[in-house]
Structure I
Amino acid sequence: MAVQESTKQFPQLETKRLCLRQLSLLDAKDVFEIFSNEEITKYYDLATFITIERAEQFINQMNEKFATNKGIRWAIALKSTNRLIGTCGYNAVYSSSRRAVIGYELKREHWKQGYMQEALHAMIEYGFAELQLNRLEAFVIPGNERSIQVLSKLGFIEEGILREYGFWKDQFWDMQCFSLLKREWQS
């Protein structure tokens, strides 16, 4: 599968331990490892991956979102190895209302080490400073306590439950809505 090339430069972000860079087809094995783990996809709005081709398709879809200004997804890579340990990004960007919806996931062996909070901090800063966003939203399936903890640590506020908001895996899903405003982030 070929990835469409964009004429604009993909923004690379760095933290103390991480590099947030563009996804590449070279990351397909690591993306497959994440999304083929049912413990991770349990709270995800897509089916567990069963082929490496599905991981390649995911990478191409995320890069297409960037090329068409509809979103941006970073590979979260350890600086020491440049190996992908997760992804994070803006699943949807609504420029006219200056808001975006975030999403993220991390390989199981890297949980509880502060990596996701570190990556999201850089991503949030970029969104408010460079993309001029005013509001970030996160939608979490009730019961996904790890995700709720990460959002809480970053200052997101729960707004409520959206009843039967999504439909995937042959069922309706309630979603907890969280948000973070630029003025809250700055204070």
Structure II
Amino acid sequence: MSRIGKRPVELPSGVTAQLSGQTVEVKGPKGTRSFTATDDVTLAVEGNFFTVTPRGKSKRARQQWGMSRTQVANLVKGVTDGFRKELEISGVGYRAQMQGNTLKLSLGLSHDVDFAVPEGVTVTTPKPTEIVIEGNNEQLVGQVAANIREWRKPEPYKGKGIKYKDEYIFRKEGKKK
């Protein structure tokens, strides 16, 4: 039994969900998102609750049950609150700034890195050493944050690089004489 799949997804006020076959479309204050479930699960909207149930007792149906419920819950959260990732830059001379739809990163390389921000994601730099990524698609927000972090991952000796705000960098001790 899936513990996650059993729980219904509550639709807050201002959010509507429409079903057409196996496709769910959720509309809210932050936009519209949709998800197409596999044929292994049955989707249903009952009042202001959304439920997912498996079709049969196969292993695949039980796997899709919890995953589909989580996908719908993420759609609802995305159109109500949205998703947010915060990155911190540490290192002498390392900084970031927005120029139009491009994030300009100075990371100690021989050239500045120009990162084109994709559609559906908003990137802001409140400080030169902070980057905030927001959007209603959790997968896209996380992927953009990972792509930015990839340019200069934090190193274990001084901790220089781009890290998530809540990330802990395991530090190593340097050479001893």
Upon calculation of volume of the Cα convex hull per residue in Å³ from the atomic coordinates, which of the structures I, II produces 161? II
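Between I, II, which one scores greatest on distance in nm of label points 7 Å out along Cα→Cβ at positions 98 and 146?
Details: I: 3.5; II: 2.4.
Largest calculated value belongs to I.
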From I, II, which structure was semi-axes √(5λ) of the Cα gyration tensor in Å, for residues 50-153 alone = 37, 14, 10 calculated on? II
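Among the shown structures I, II, from which was the value -7000 of helix-only ellipticity at 222 nm (-39500 (n - 2.57) for each DSSP H run of 4 or more, over all residues; to 500) calculated?
Details: I: -9000; II: -7000.
Label of the originating structure: II.
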Matching 25, 49, 22, 3 (P(r) over Cα pairs in 10 Å bins from 0, in percent, for residues 18-65 alone, computed) against labels I, II points to structure II
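Where a number appears in this text, it was derived from the coordinates with a stated rule and is not lab data. Only a predicted model underlies this, so the values are computations on that prediction, with no experimental measurement involved. Cβ atoms are built from the backbone, for glycine too; each structure is taken alone.
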